[in-house]
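Laboratory data are not the source of any read-out in this text; all were calculated from the coordinates shown. Quick caveat: nothing in here was measured; it's all calculated off a predicted structure. Cβ atoms are built from the backbone, for glycine too; each structure is taken alone.
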Structure P
Amino acid sequence: MLEACADAAYPAALVPVPLHRARLRQRGYDQALELARPVARQLRIPLRTELLQRARNTAPQSRQQHASERHANLRGAFAATRGITMPAHVALVDDVMTTGATLRAAAQALHDAGVRRVDAWVCAHVP
C-alpha cells in the first residue's frame, strides 16, 4: 500500500472505513484500522478514526450477489461525526474494493459533512 500511494497527493487525514461495533465484537479486530495505522505512521498523515462512524449494522457485502444489492445494503450505513471540523481532503482506507459501494457510501457521508475531496486507498481491487 505504501508503494502504491507514494506518488499520490497526500490527504490531510486517513480515515479507515469503520466497522459497526457488533461486527467488531464478532471479528475481534478492525481490518481497515489495522491497515491504516502503519500507512499513517510511515507517511506522517494523521489517522482520524473519529470522523466517520458505521451508523447501522449492515449485512456483510460478500453475501450480496449483485452491485444493486450492495448499494442498497449500505444506504444510510455511515454518518460523519457532527461538531467536528472536517479536513478538505481525506483518504478512506479499506482492505478490498469490489463494486465500490462501501467506499461510495462512506465518501458520501464525508462529502455531506463538508469534505471536498475523498480518495480511496485499498489493498486489493476485485474485478
Structure Q
Amino acid sequence: MIPTGAQLPLEGAVEQQPSHTWKIDFENGRVLGVIDDLQAIQQAAIKILHTERYDHTTYSFDYGIELRSLLGQSPSFVRADLLRRIEEALLQDERIRSIANLSIEGTGDQMHVTFSVITDFGSFDMEREVNLNV
C-alpha cells in the first residue's frame, strides 16, 4: 500500500542518488564531518583516480582507473591512452557529465595531467601525477 501523498518516480526515470557522504582528511586519515553535492563529487573523483581498478574486492569492476598496465610503456603510448583511461574511470560516476580541457605535460617517466570535471552541481579542475617507473 502506498501512503497518501507519496510521489512515485515517473516510469523510466532514473532516480538521482544523494551524494551526501563523509568528508575524508586523506593526509591525516580522519573523517572531518559530512559533505554533499560538488564537494562529494570532488572527493569521489580523487578516490576513483587513486584506486587501481580490479585490485579491491570492496569495489565493483567499474570502479577505479587502470594505470598499472601503463608501467614501463613508452611515453608516447601512455600519452595516447591516459586521457581515455581517466575519462572512462570518472564517467562511471553518474553525477559526472563530462571531462574537458585534458592536458598532459612532462617527459620521460613522469607525467602531469590536468583537466576539468563537469558535474550536475558545477565543475572543478583536477590534476594527477602519473609515474611510469616499473
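A value of 41 was computed for percent of Cα pairs over 20 Å apart; which of P, Q is the source structure? List each step's numbers first, then the result.
Numbers: P: 41; Q: 55.
Working through the options, I get structure P.
For which of P, Q does helix-only ellipticity at 222 nm (-39500 (n - 2.57) for each DSSP H run of 4 or more, over all residues; to 500), calculated from the coordinates, equal -9500? Don't skip to the answer; put the middle values down first.
On the way: P: -9500; Q: -7000.
The correct label is P.
Check the numbers for distance in nm of label points 7 Å out along Cα→Cβ at positions 30 and 54 across P, Q and tell me which is largest. The partial results should precede the final answer.
Numbers: P: 1.0; Q: 3.8.
If we compare distance in nm of label points 7 Å out along Cα→Cβ at positions 30 and 54 over P, Q, the biggest value is for Q.
Given that mean count of other Cβ atoms within 10 Å over residues 38-45, derived from a single structure, equals 14.0, which label among P, Q identifies that structure? Kindly include the intermediate steps, with their values, before the conclusion.
Details: P: 14.0; Q: 19.1.
The correct label is P.
Given a value of 4.1 for distance in nm of label points 7 Å out along Cα→Cβ at positions 94 and 110, calculated from one of P, Q, which structure does it belong to? Spell out each step's value before the answer.
On the way: P: 1.1; Q: 4.1.
Source structure: Q.
When relative contact order in percent (Cα under 8 Å, 6 or more apart) is computed for each of P, Q, which one produces 16?
Numbers: P: 29; Q: 16.
It must be structure Q, since only it matches.
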